[in-house]
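Just so you know, all these numbers are worked out from the coordinates, no wet-lab data involved. Computed from a predicted model, the values in this text were never measured in an experiment. Cβ atoms are built from the backbone, for glycine too; each structure is taken alone.
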Structure P
Amino acid sequence: MQRESGKYYVTIGLEIHAELKTQTKMFCSCSNDPNETKPNVNICPVCMAHPGALPVINKKAVEQVIKVGLALGSKIADFTEFDRKNYFYPDIPKGYQISQYKYPIVSGGSLAGMELTRIHLEEDTANNKHIGDSSLIDFNRAGVPLMELVTEAHTFEDVDLAAKTASNFAKEYQLILSYLGASEANMEKGEMRVEANVSVSPDKDKKWTEYVEVKNLNSFRSVEKAIKYEVARMTALWEEGKENEIIKETRGFDESKQKTFSQRSKENAEDYRYFPDPDLPKLKLHEAFNLEKMKAELPELPAQKRARYKNDFGIKDEDIESYINDFTLGVWFENIAQILGDKEKIKLASNYVTSDYLGLKKSNPEVKLPSTENFAELINLVSENKISSRTAKDILAKIVLGDESPLKIATENNLLQTHDEGTLKEIVQKIINENPEVVASYKSGKENAIMSLVGKVIKESKGSANPQIVIKLLKEMLK
C-alpha cells in the first residue's frame with residue numbers, strides 16, 4: 001500500500017576506524033609500516049596465528065587511544081580488557097579478531113556537534129586483493145593497532161544537514177588524530193575508514209530499527225553522497241509502502257555509480273560470541289598511566305587554535321581553516337604575525353597567503369614557503385605604500401621560487417613607488433596628451449574615466465607611481 005508523501009526523519013550514527021601510528025603492531029613486534037609495498041614481509045607467528053604463539057599488548061597503542069579520549073573530553077576507563085570477536089573471513093588468520101566489547105578504553109565525549117558512545121582498541125585485518133578470478137591476501141596489515149570510534153545516533157529533519165554534520169565530524173576527527181600524532185589518518189591509504197549507520201522514519205520519536213551500515217567510505221565527499229543516497233532509497237520505499245523491504249544490512253558504496261549496493265545481512269553482537277581473551281591480562285589504566293599529566297601535555301587542538309586565531313589576529317574564518325588544515329602553514333603564518341605585530345598588517349598578510357601564495361602553490365608544485373622575514377618584509381612594503389599591490393603579487397611570485405629580499409628586488413627593478421610629484425607630473429601630462437578622448441569623457445562628467453588614465457600612468461611608470469598621488473595630480477591637471 002502506497003503511503004501519503006510526508007516528512008521523514010533521518011537518523012545517523014558513525015563508526016570510524018583509524019590505524020594508529022606506532023612502530024610495531026598491536027600484539028607482536030612486527031613493523032607497523034603502512035608504506036610497505038612488498039606483500040607478507042611484516043609478519044610473524046603471532047599475527048599469522050601459528051599454534052602456541054602468544055600476543056603481548058602494545059602499550060603505546062593504548063596510550064594513543066587514551067590521548068584521543070582526553071582530547072574529546074571523554075571518560076577514561078579504569079578497568080579494561082580485550083575480547084575475542086569470532087568470525088570467519090580469509091583476512092582474519094586466527095578465526096577471531098582481538099577487540100573490546102564490554103569494557104572500552106574510552107566512553108562519552110563529544111566533537112563537532114555529535115556525542116560519542118565509545119572508542120575501543122582492536123587489531124586490523126589483512127588486505128584482500130582481487131586479481132581476475134583470484135583473491136590474494138597480504139597479511140602486512142593484519143594485527144596493526146586499530147582504534148574504533150562509535151558515535152551516538154543523531155536524528156535530523158534535513159538530509160543535507162545530516163550528511164554535512166557527519167562529514168564535518170569525520171574531518172574534525174581526522175584533524176585531531178593528526179594534531180595528537182595518533183594516526184596519519186590518510187583516507188586514500190585506508191588509514192581512516194568511515195562507516196555510516198543510516199535509518200529513516202516518518203515518526204521523529206520512533207526510530208526505525210532496521211538500519212543500514214554503509215562501510216569503508218574513503219573520502220568526506222563519499223560520506224555525504226552515501227548518506228544522501230541511502231536516505232533517498234529508504235524514503236522511496238516508505239512512500240511506496242514497502243518499508244518492510246528496508247532490512248538491517250551492510251552495504252558498500254560504488255564511487256563510479258554514486259550509489260550503494262547490498263553486501264550482506266547485518267550481524268548482531270551475539271553473532272560474534274564475544275568472550276574475554278584468556279591470553280591477555282586485564283588492565284587498570286588509572287594505575288598504568290598518569291592521566292592528569294597526559295591531559296596537561298595535550299597539544300593545542302583545532303577548536304582552541306581557531307578561537308586563538310580569531311581573537312589574536314582577527315582574520316577571516318576561511319583563512320583560519322587554511323592554517324588549521326595545514327599545520328606547517330599555520331606555524332609559518334604565526335611567525336610572520338609575530339614579526340609584523342600590527343593586527344591590520346597581519347590581516348593583509350593573511351590575504352596574501354590564502355589568496356596569492358596558495359594560488360601559486362596550486363598551479364606550480366615547485367612553489368615553496370619563503371622565509372618569514374622576507375614575507376614580512378613584503379607585507380611591510382605594501383602596507384607602507386612603498387610598492388603597489390600589483391608589484392607585491394609579482395614579487396611574491398619570485399620569492400616563492402627563489403627566496404630573496406623583496407626590498408632588494410623592488411630596488412633593483414625600479415619597482416618602489418614614486419611619491420615625488422615633480423617626477424610624476426611629467427608622466428601624467430604625457431598620458432593626458434596621448435589620450436584626448438578619455439580626457440574629454442572625464443570632463444563631460446564621466447568621473448570613472450579617470451581610472452583609465454590612472455592605469456596608464458602606473459603602466460608608464462612601470463608600476464612605481466603611487467595611485468593616490470596619481471589621482472590627485474590628474475584631478476588637479478584636468479581642471
Structure Q
Amino acid sequence: MKPTLEAIYTENAGAQEVRYTVALEHFEGLYGPGHVFFFRMPGRVNLIGEHTDYNHGYVLPLALEHDILLLARPRADATVRVSNVEANFRPFSFTCGRQIPAAPTGDWSNMIRGAGQALARATGQPLRGMDALVVGAAPFGAPRGAGLSSSSALTVVAAVALLRFNGRAMDDQSLAQLCAEAEWYVGTRGGIMDHFSLLLSRRDHAMFLDCRPDPDGRYRHEHLLLPPGYRLLIADSGVRHENARGHYNQRVAACRAGVELLRPAFPGITHLRDVQDAPWELLEPLLPEEVTVADLAALESVLDDLPGITSDTSLLVRRRCYHVWTENRRVLAAADALREGDAIRLGEQLDDGHASARDNYGISCPELETLVALLRELPGVLGARLTGAGWGGCAIALVEEAWAGEAVQAIRRRYRTAMAPAATGTEQEVFSVRPGQHGGFAGRVDGPTGRFRDQSANGAHRQREVKS
C-alpha cells in the first residue's frame with residue numbers, strides 16, 4: 001500500500017497508511033470481510049476567483065492533500081448504505097433511482113443522495129447500490145463548513161464509486177459537470193469550480209479554469225506551478241456558514257438581475273462574462289444600486305429555481321456585478337503572475353480580492369476580518385484574503401516558505417488571543433499546504449488475502465501487501 005500512498009501524499013504516506021488500515025478495520029466491522037474498494041477526494045482551496053464560476057467567469061483553485069476517503073463494496077440491489085467513522089454523522093440508506101427523497105435540510109446524506117439521483121437520471125438505467133464508509137475526520141480531512149469543499153468532495157467521491165460499481169465510464173469534465181448539477185439537490189445554485197478542481201487538479205499546481213464552455217461543451221483549463229520558495233497558509237476562522245444558503249442564492253439572483261438589466265444594451269448577454277470586456281463606466285449607469293424582485297417583474301422566470309427568493313427580496317445589483325467584473329480581472333492577473341513566477345503581484349491580487357469580497361459582494365464577517373488582518377501582519381506574508389463562499393470558513397495567505405512554520409504557530413496564538421473561543425464555537429485549524437493531487441479510485445483490498453491492488457498511472461494493477 002505504501003508506494004501508492006507515497007504517490008498521493010508524499011511525506012505524509014506513513015501516517016496515511018495507518019489511517020487507511022484503521023478505516024479498513026472499521027469497514028469490515030460494519031459490513032464484514034470481502035473485497036473493499038478505496039476512493040479518495042481532496043478538499044480544495046480557491047486561490048482567487050470568488051463567486052465568478054456561476055457567472056461563466058474565471059477561477060484559480062487547487063486541490064489539498066486533506067481529503068475524504070470512501071471505502072465501499074458494490075451490492076446486488078439498488079440500496080445505498082452509508083456510515084461515517086464520526087459518531088455525530090448518523091448512518092443512512094436509500095434506494096438509488098431517478099427520484100430519491102431528500103433528508104432534512106443540512107443533513108449530510110443529501111450530498112450522496114444528490115449524486116445517486118443525478119447518475120440514475122444521466123444513465124437512464126437502474127443502478128447497483130453500495131455499502132460505504134466515509135472517513136473525513138481531522139487531522140487528514142478538510143474542515144467541514146470552512147469553504148474547503150468538503151461537501152462537494154463527498155458528492156464527487158460517491159459519484160466516482162457508483163460509476164465504477166455500475167461499469168460506467170465518464171470523462172472527468174463530464175463527471176464534474178454532472179456533480180455540479182447534482183448539488184442543486186441541496187438547494188444552492190453554484191457553479192462548476194469545486195468539482196473540476198477535485199477531479200482535474202495537479203500536484204504543486206493551481207488550475208486556471210475558464211468557466212465558460214466552448215461550443216463542444218468543454219472547459220479550458222491550465223495547470224500553473226506555484227512559485228518555488230512559497231507556501232499557502234490556510235487558517236480556519238472557526239465560523240461555520242451552514243445557514244448562509246439564502247445569502248448565497250441572493251448573490252446568484254443579483255447577478256442574474258444584472259444580466260437582465262444589461263440585455264437591452266447587450267442583446268446577446270446570458271451571463272456577466274459577456275460584458276467582461278466592456279468598460280465599467282458603460283455598465284454602471286445600467287445597473288441600479290438596489291432593487292427588489294417585485295421591481296423587476298421580468299425576473300420571475302429567471303429566479304424561479306432559487307429557493308428563498310421572494311418578490312420582496314432586495315438585490316444589491318450594482319456592487320455585486322462590480323465584484324464579478326473586477327474579480328475576473330484579478331484572476332487573469334494572478335494567472336499571469338503564476339506564469340511569470342511573480343509572487344509579489346500574486347499577493348497583491350489576494351489583498352485586492354479580499355477587499356472586493358468584503359465591500360462589494362458582502363461575504364465577509366468580523367472573524368474573517370480579524371483573521372485576514374492578523375495574517376497580513378506576519379513576517380513573510382505577501383497577501384491574504386477570505387476563501388470559499390464566505391460568511392465564515394477560511395482565509396488563505398501566500399507566505400515565504402522559510403516563514404511558513406512560524407506563521408502557523410503565530411496565527412494560532414494571535415487569533416486565539418483576539419477572538420474568545422465562544423465567538424466561533426469550534427477549535428481553529430491552521431496549516432501550510434502545497435497543492436495536492438486530484439481524487440478518484442485509489443485501489444482495493446482483495447478479500448481475505450489482505451492484498452492491496454492499486455491503480456498505477458498507466459492503468460495496470462499491481463499487488464501490494466496491506467497491514468490489517
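Can you say which of P, Q returns 3.3 when distance in nm of label points 7 Å out along Cα→Cβ at positions 179 and 347 is computed? The read-out was computed on structure Q. Highest-scoring entry among P, Q, by mean count of other Cβ atoms within 10 Å over residues 107-114, is Q. Looking at relative contact order in percent (Cα under 8 Å, 6 or more apart) for structures P, Q, the greatest value goes to Q. In this comparison of P, Q, the computed figure 22.9 for Kirkwood radius over Cα pairs in Å is attributed to Q.
With FRET efficiency 1/(1 + (r/R0)^6) of positions 91 and 283 (r between Cβ atoms, R0 = 35 Å, to 0.05) coming out at 0.85, pick the structure among P, Q it was computed from. This value belongs to structure P.
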